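The data blocks that follow each hold one structure.
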Structure I
Amino acid sequence: MKPITVNQSRLFDTPVTELLEKYGLTPAIVTEWFHSGYLSYDPVVFDELEEEKEIEFEFVATLFTSGLSHKSVEHLLLNCEKPYRFRILSIYYNLSKKNWEILPTVPEYDIEEEIQNLLDSEEIEILEEIKEKIEEFLDGYEEGE
């Protein structure tokens, strides 16, 4: 998995103080991350972070503030390319493969389009079955309230 590169600049960068506050960190802690090689830059020397730096900061901060031991964080980072620019909400650690992977995306589902397709292909029986299932679920939902 390769680190993210940002192709377009955003209008506003994120203040470092905002990120420190968000994760409950001190400047000394994040400077130590830089000196230890977890960050490719020292956040404290910047007032604001551009998007790539913020992504790297948030990935590292999320791991270290998650409650995992330092040794566990080290293990999770073993197979990651530096700099650690990964969107933490877009990846997961696959325990069986001992590697980070990108979360699969769920394709969007347009129910109205599917209904229209069934109508166009004259699949009225299927629509009736779906209608009955929906009614069963709704009746069960109302009873559960």
Structure II
Amino acid sequence: MIDTDIEGLGPKEATEYVLAFITTLKQTEKAVASAREDVSLWTRRVALARSKGDDALAAQAQARLDKESARKAGLDAELADLQAKVAVLKQKLVRLRAGGGRMVDTDLLLAQLEMAVGEKDELARTMKDEETKAALDELKKKMDNA
């Protein structure tokens, strides 16, 4: 299932699904803000170590800055992906609610029903109709003779 595919869900399930994505989006936004603060902190620490002339400490701080920058870049990409998905999900949820519930693929439903029930037995239906007509004719004859 594609993350943004909610067509087979009812309004309640679709709403819960979209809310889960929004919750993840908000958590990711907080993680990005935290990562931004960490990058800022380690940038200041690199500058401080260099201003003190401690190259070994500056190198360690720079390594940590690089690590935090990479983490922030990953979170930024994840945030952008989530924002796009949430926008699509919100649009689909509005359409789903406006459509009045589940959107059903009628052709798929018919195919599934035919697989479960089997194909129509036209001969049996025709014979049943003929048997019913014969029984009706016999009943009419009994009524006429009585």
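Read-outs throughout are calculated quantities, based only on the coordinates presented, and are distinct from any laboratory measurement. This is a predicted model, so every value here is computed, not measured.
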Value 27, 52, 21, 1 of P(r) over Cα pairs in 10 Å bins from 0, in percent, for residues 36-75 alone was derived from the coordinates of, among I, II, structure I
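So if we calculate relative contact order in percent (Cα under 8 Å, 6 or more apart) for every structure here (I, II), which label has the highest result?
II
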Calculated from one of I, II, helix-only ellipticity at 222 nm (-39500 (n - 2.57) for each DSSP H run of 4 or more, over all residues; to 500) reads -30000, and the structure in question is II
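I, II: which one has semi-axes √(5λ) of the Cα gyration tensor in Å, as calculated, at 46, 19, 17?
Details: I: 46, 19, 17; II: 75, 15, 8.
Label of the source structure: I.
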